[in-house]
Structure P
Amino acid sequence: MLFSLTMLPPIAIGELMGDPDLSNFWWGFGSVLSAGVLLWIPFRNCRNELRLRDGYLIAVLFWVGLSVAATIPLSLSTSFEISLANAFFETVSGFTTTGATVLVGIDSLPRSINFYRLELHWLGGMGMIVLAVAILPMLGIGGMQLYKAETPGPVKDSKLTPRITETARLLWYVYLLLTLIGIGLFLLGGMSWFDAVCHAFSAVSTGGFSTHDSSMGYFNNPFLEYSATFIMIMGGVSFTLHFTVLSNKSIKYYWFDSEFKIYLLIMSVVFFICVLVLMKNNYYSDLLTTIRYASFQVASIMTSTGLLTTDMSVWPTLLPVLLMFVSFVGGCAGSTGGGLKVIRFLLLMKQGLREVSLLTHPHAHTHIKVNGEPVPESVTRAIWGFFSMYVAVFTIFMLGMMAAGHDQVTSFSAVAAALNNMGVGLGEVSSSFSGLDHFTKWWLSFAMLMGRLELFTVLVLFSPSFWRR
């Protein structure tokens, strides 16, 4: 019922912009609202506390169910024809903030459709479940179970406030503030209100959809590109860290956070490599132009946003592959970014260095520390388990694509784009995912959902023990 209301803003935008037919959104609003009412009525008086396993199941069903519901306005649109596979792929890509698109001729799409696509990004950025728990506390259900199943990152038990509803509400305040900053910067740079709002939704959610086929390159404006770079980088930072900085009114807390420092370090190293390689190959005419394009693309790919100002797949030598690999690191835990998360990468590196040290000092007792505090061994083991499962799942999805007839480069980059919720690929998918067959689109839609829900939330449903009483 709540999600049906999200189809009203596109209707308002369509009325203002003169879209010829908005019946698809009215049908979507009516059908989704009716389905919600029918599901709610039989259970409106239930007040049972959720178990943790219920949280996992609801998280998966929520994302799949809403992705299916979101296809209705696209499927019923009279402005263009779209198959069910394409509609589902597009909505999943929107909700999971992946940004991979199967639509072409985006500039000519109705404004209501374009706004709707970007709205899905914004809603999916922090998570529809956290939103529902924040504004519907009268449901009387245990919010923490949903929060643990939905919130990205390896450590999910920390709360900003004792009540999960208050925690979710505070996170959304920070999210909204960053969105407003993005809108203001884009308006200042000369965007229209429509483009400013849409691209702020895309950047702060680290999504990647745009209202133009050429993405941010359409504007060819350095100020807009640097503004988007800033918003994307901030979107890839933990929102709990943002809240800590705002509540204490001091930016020094950013520098106290080990994950944030490693996040900037990795991004800076990749940026300097890109600048050096591009300058060596004389790809751009001068240093400032090189810095402009390199900084935007590195921030966009590492934060798993996927907005583009140029076709980075034709950049020289190692750069396209390097950017693909940096997308595996992704953003910080607790951010809207995808990938493995910086904290996992940091702990994996620290654990590897500790194992090397133990070769020469086998009886030493050393602890892995983050922010000066020792990390429990249970967290380290869980991260190694996540990493090994990530490699296995990635391999399965890649082999599935190759079995469907795609080459290795396309298969690797498409799975990386989907599982890391990054949205930019190489080979056949360097410009769009529209040329893929229907099986591959369904296959990658599943990969996007698994990446958004951090693998285990989905994989636990396939465990027989999960279904035992």
Structure Q
Amino acid sequence: MGVMKWLQDIRKLDGALLADMKVKPIDHPQLGTAVVFPYSRDGEPYAGKFRTAECKGWRSTQGVSRGLYNEDALKDKGPIVITEGEIDCLSVMQAGFLRAVSLPDGWTPDGGKRDCLLVEEARLRNSPYVIVAGDNDEAGASLPKAVANILAGHDVRFVTWPEECKDANDVLMSFGESELSRCLVEAKPVDPEGGFITGISDLPPLPPRRVLRIGTAPFDYGLGFEVGAMSVGTGTPGSGKSTFTTFAAYKIAQYENIKVGMLSFETHPHRTRDHLARLHTGKTWDDLSNAEQVRCAQDLDSLFRIVHRKFDETQHHLGWLKTMIYTLAIRDNCKFIIVDPWNELEHLPEPGESVTNYINFALQQIRTWAEQFDTHVCIISHPRKMPTDGRPRPPTGYDIADSAAFANKPSLGFTVHQDEDASGEQFVSIITWKVRDTQLYGFEKGQIRLTYDQASMGYQKLDSASKFSKQR
């Protein structure tokens, strides 16, 4: 069967629409007989996507960064529909929604293909509303929320496909243009004002719950950082909580293949760079050759984003923090964000508001931002001055100054503590004092004892004592 006959007879696409969009057969050097979907800008083709009728073997123009398919439609007025494929985009247009575009290479569960949406943010906002018509699969489930976050404050809606239909073209093939149009017309807001009520059967699409892990024992038996949630870490001054958090961030970034955002207010950026270089290469930054420094920096660039405060009149308060979290999570796709320490932010309670009430509100907001922007926010906070009774005891969330919210609000709470055993052997304890969802995280509250090697910035299990309970 010819490729154009396949598009019309099997995929049910209109021949006049295909001709208008300049979709035509070609002889591709790798695929053989194929169909081309031209990518045009200001009416001029600049790239293409190619596939055969027999199998889903896609190819695309090499050496060209493609934007949205049918991007010229963004110049017009009216609702915009975002799909995950060129054939789906054409199906939506055939159903009457001509202002339809497609992501150039679909979507992934980690949201790593957002650049073309960020580039077109202004034109996407220049619409009464945007309909997300992605695929009915794990990746597609995370797309509506991602678009809503990029277009925060704009009316973004999601489509629900009929049972057994994966995408827009499935609906066109199985039920026709009228049913596809109905699905698009009945799209529901992703973030309706004030919230919404559903049953179990019509829950909105959301990314699957994900717990970020360091990736090795014993850490994964006592630490896990849920995307969409907040954690709190503490420890007495000099206990090494910032050092351990940097270690954990590096291991998580590597193991989970994610980006990490770091707001390290008390740590000089060059010290952070040196810590990460030691973890990545086993050498200090200064001990690396020029070529090694370049390679190391390039590797770390793919994993980390560092926030720097400006030395001007900018107030680094809760509103500023929201902007930083939003930028890290949405623009840079950071799934793990560290705020270290909480005490360095400028806290501005309302007149007459108690510090306790302010902190309760602030942590509630941060927890909401983590869920809204699909990231994890880890807050590091100093404890209040505590009685030592001869030796410092490890603080918990209830020992952090000004509010019990530090213990009550996070999904995970942990303490980094330096101590020694009866023989005088020094060790580092990681004490998990809060686990909100033991079934999801796979462990309960407990303690891990570690040795620390300053040269490599690494931690190893101290065999003499690890105490915690793993969920089976």
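Taking 3.2 as the value of distance in nm of label points 7 Å out along Cα→Cβ at positions 30 and 254 derived from one of the structures shown (P, Q), identify that structure.
Details: P: 5.0; Q: 3.2.
Value 3.2 for distance in nm of label points 7 Å out along Cα→Cβ at positions 30 and 254 corresponds to Q out of P, Q.
Given 12 as the derived value for relative contact order in percent (Cα under 8 Å, 6 or more apart), which of the supplied structures P, Q does it correspond to?
So the calculation was done on Q.
Of the structures labelled P, Q, which one yields 4, 20, 32, 28, 13, 3, 1, 0 when P(r) over Cα pairs in 10 Å bins from 0, in percent is computed from its coordinates? List each step's numbers first, then the result.
Values: P: 4, 20, 32, 28, 13, 3, 1, 0; Q: 4, 18, 24, 21, 16, 11, 4, 1, 0.
Source structure for this number: P.
Which structure, out of P, Q, was helix-only ellipticity at 222 nm (-39500 (n - 2.57) for each DSSP H run of 4 or more, over all residues; to 500) calculated from, if the result is -20000?
It must be structure P, since only it matches.
One of P, Q was used to compute distance in nm of label points 7 Å out along Cα→Cβ at positions 262 and 406, and the result was 3.0. Which label is that?
P
Could you figure out which one of P, Q the value 13.8 for mean count of other Cβ atoms within 10 Å over residues 278-285 was computed from?
It traces back to P.
Out of P, Q, which structure matches 12, 40, 34, 13, 1 when P(r) over Cα pairs in 10 Å bins from 0, in percent, for residues 174-309 alone is calculated? Don't skip to the end; give the middle numbers.
Numbers: P: 12, 40, 34, 13, 1; Q: 9, 29, 25, 15, 13, 8, 1.
Considering all the candidates, the number was obtained from P.
Out of P, Q, which has the highest value for mean count of other Cβ atoms within 10 Å over residues 206-213?
P
Kindly point out which one of P, Q the value 0.60 was derived from, the read-out being FRET efficiency 1/(1 + (r/R0)^6) of positions 78 and 454 (r between Cβ atoms, R0 = 41 Å, to 0.05).
It traces back to P.
Any read-out appearing in this document is the output of simple, stated calculations on the displayed coordinates, not a laboratory observation. Values in this document were obtained by computation on a predicted structure and should not be read as measured data. Cβ atoms are built from the backbone, for glycine too; each structure is taken alone.
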